[in-house]
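Student: Below: a set of structures, written as structure tokens.
Rule-based calculations on the coordinates, nothing more; no lab input. Values in this document were obtained by computation on a predicted structure and should not be read as measured data. Cβ atoms are built from the backbone, for glycine too; each structure is taken alone.
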Structure P
Amino acid sequence: MARLTVLTLMAVTAIAACGGGNSSPVAPTPPPSSADTLKAAATAVNKLVGTAVQSRLLNGQYDAVVAREFTYITAEYEMKWNVHEPSAGFFDFAAGDAIVGYALSHGQRVKGHTFIWHGATPSWVNGLSPADFRVAFERHIRTVADHYRGRIHAWDVVNEAVADDGLSLRDTVFRQKLGDSYIADAFRIARAADPGARLFYNDYGGEGLTQKANRIYDLVRELLAAGVPIDGVGLQMHISATNRPPSTSIASNLRRFADLGLTVHVSEMDVRVNGVAGSTQMRLDAQRLAYYDVVRVCVLEPRCEALTFWGFTDAHTWISGDTPLLFDAQYAPKPAYTGVLDALRGR
């Protein structure tokens, strides 16, 4: 623990010196020993701890941290439909293969992300007739699932299908051309193509007991009642340190999904801090507490199998103008890292 304290103080000093961790280089922080890693702590409590990655970054410091800290890998962008099939019938698996090969060579499991998401459909599908769209939809899932068969622990089969207001399904190209049954169909096709992979529904904004969470719950309950092969739910957990669901609400939500017999993943976690008033240290402390609280909920829930962070270094984050991750832009661990480690260890 003394070593972690030193690491944390060094990280805080580095961040404060460069105004949030994005402007000037600092001396490198010594890496934790193997016993002081997220990998070791998560394995001790039988949890997977993961990060989203980009294949082009899997070298140097980025590579070293991914290999040292994580047991579960998700492709941030490179296993989505518009990447896998940029033109009709032409499949490009190069980037996805690089990520899967990297993970397996390091003894890590892979989360496939994602078969069906309205935000990553290739442009060529938009002009298809419903009948031709059905053919492309089924071919895409079967081809991709078959390509990675035996190498994927779990798939996010359908991503973000519930509308933000929680009142209905999102009005996507899938719903317009195939009807509401596209969700069940996607799961059935994925199961037939890769019977060994676990199949998940994934969404944001449903982490606590909200109206959207209720609609997600109703959706997966209906799928189960219809005999659809769904194994779990991913709760993304893109949250703010100043506006996040209470831990009790997250815990109750996880438990009700677990009571359906489903596995739960915290699937894309990051914690924004720009809304925290006060000093850099106050932002770091608020972020540490948010990470601690969510991770602790997962640790205490037996059916929460995995925690995945949507990236790990502020040098590479989809959230512009913020510092939402566990390591600063110079790859030094932040107090958020210590918060995750403490939560995994029950401290």
Structure Q
Amino acid sequence: MRRRDLTLGLLLATAVGTVRAQVPTKQHRIAIITTQPVANIDDPTRPVFRAFFEELRRLGDVEGPNLAIERHSGGGHPAVYPDLVHEVVARSPDVIVAIGNPITHEVRAATSTIPIVWIGPDPIQAGFATSFARPGGNITGVSMFDAEFDAKRLQILKEAAPSASKVAYLTMRRTWEGASRPMYQRASQQAHQRLQISLTPMLLQEATSSEIQHAFTESVPDPPDAIMVAGIGELIPYRQLIVGLVEKSRLPAMYSLREFVEAGGLMAYEADFGEAARRMANDVHEILNGAKPGDIPIYQSTKFDFLINLKAAKALDLTISPALLARADEVIE
């Protein structure tokens, strides 16, 4: 080969390599919609979001280089959910990540084509899926709550406070009276049959300081022996207020999220949000690579954490049995 031809070949190869290097990587877009404050999404102390982003990065979906992530919050105000969801759907992201049933109901109503990855209670009871194995439609995700879950919380609460027979349950009215009503009815029935406990709701219209204070002072006509707080993300910003009101009542309480125990609450029994978040990230990754959400099985959480705050128990003059302490995954002293 003549030197001129060799030089020309090398130049052409270099040019082709340069063009290939300049071809931009396809950037996917996902939209996260939650009832919680947007700040929670990037809060490194929130295990569900931290694990979600970490798993996406491990899978090669990195915000910036090949992934754009939009963050949206309804701020705990249901009246804004429809407009917020329609705005997000109009932007046509590749995947919508919906946190909680209230937001997911709105997303499902707004689109039947954009894939949805969801986390919340029983998807069949909520009407999101036809089965766990093959959800169908445009949704998949993680189911973390059911009647047995709340029944387990009540069982632990009864072990910690054996004399408790009336438990007040702080939750949202739309959750208690909405699509999840049968689930709560089963939990209430199981609690009565197994533990001789009656469950009375303390219902909130919205997650606000005034609503929460009103629930503790006026919404339960018959004084309870103990309190249980629902695992609703909208309540997390008010955890100090709720824990303070519980302390003032001098009643033992079971929470559904570790943040409340870290804020001084007595006990929490929660699903492993890190595990759930990693499953959600895998669902997003599969969809971005061509999988149909309706073909991806809905994952049911199997890992749970039980936390006890001994300082809170001491403040109540409550003695936690050695057997219950031995079962705790984490003890705060």
Structure R
Amino acid sequence: MGNKKKKQWGKILLIISGILLLAGGLLGYQVYRVFLKENVTAKEDYLYIRTGWTYQDVEDELRRKEVLENLSTFQRAAKQMDFPSRVKAGKFKLDPGMNNRSLINRLGGGLQEPVRVRFHNLRLKEEFAGKIGSQIEADSLAILSLLIDTARITEYGFTPDNFFTLFIPNTYEFYWNTSADQFLDRMHAEYQRFWTTERLAKADALNMISQEVSILASIVNGEAMHQSEMPTIAGLYLNRLRRGMRLQADPTVIFANQDFSIRRVLYRHLSFDSPYNTYLYTGLPPGPINMPSIAAIDAVLNYEEHNYIFMCAKEDFSGYHRFAATQAEHNRNARLFQRALNERNIMN
């Protein structure tokens, strides 16, 4: 009997061990399936979670974008990992084949991908707001409202007319969920960083403040198709300013008319009354006519010294200019260019 009982208990233990192994295997498989099995598809490169979203919003977006192979396993993992209470806004990289555990750690930890925000060669605040609004979460209307917020503009030491000079064209890294206020504060910090003691000293030597340098740089930027000519053009306009002459810069006339399709400035354009029309008003316009490049700003600060006070586009349409110190020489250059315009039937 003793041996029989031992054998029976052996069988029972063997069965129990088998059941436990099976249960363990099933449990292990469920853990693998919920947490460790590949679950992210290759249909989207990034997941954008907007500020204020709830877990349900995130789940709806995952479903709508078909980010997951199996939504139910994600739901179970999210619950186990307390993700519903840890939802964070941002732009998150989706690696094809990620498992739920890695994805939730990335989302819940706020480990988002930085965004490279680029802007340059923009003329209008509306253009700029739209450009930025397409690259970060902040709405373009929210950005535009700050660009015309007199209190905020004054707080930063600008005027409504010259506030556009705050923005130095470049490429900047932001997090996608940057607000309009955060964007503006960062741009102010970048402006202060750009205007070093050395640059401010050069501006002071020109008897200008930084905003005035940028306004003149915007005209240089509008005139120059080739960066190599920028210091020469800057020197020319500085010569005019020092002599009390009107700048008579065609790009300012085009800006004043708000018609950027103009290829040939005519007398009717020159007569348009605007403080931005430097054919009618002496000195700098009240604000920039575009967002000047860093090269144009530095060209003003490091202008070329010469005696030129006139310039005219070369008749070969190369984008280069003929410079002159006398009216007679300028008139000859102008006739060459006007003849070339007529030959190409460019009348407006």
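Student: Any idea which of P, Q, R comes out highest on Cα Rg over 2.2 N^0.38 Å, for residues 77-132 alone?
Tutor: R
Student: Here Rg/Rh (Cα atoms, Kirkwood Rh), for residues 37-228 alone has been calculated and equals 1.01, so which of P, Q, R was it run on?
Tutor: It traces back to Q.
Student: Which of P, Q, R yields 4.8 for distance in nm of label points 7 Å out along Cα→Cβ at positions 85 and 325, as computed?
Tutor: Q
Student: Determine which structure produced the value 5, 19, 21, 15, 12, 10, 7, 4, 3, 2, 2, 1, 0, 0 for P(r) over Cα pairs in 10 Å bins from 0, in percent, calculated from the coordinates; the candidates are P, Q, R.
Tutor: Going through each structure in turn, the value belongs to R.
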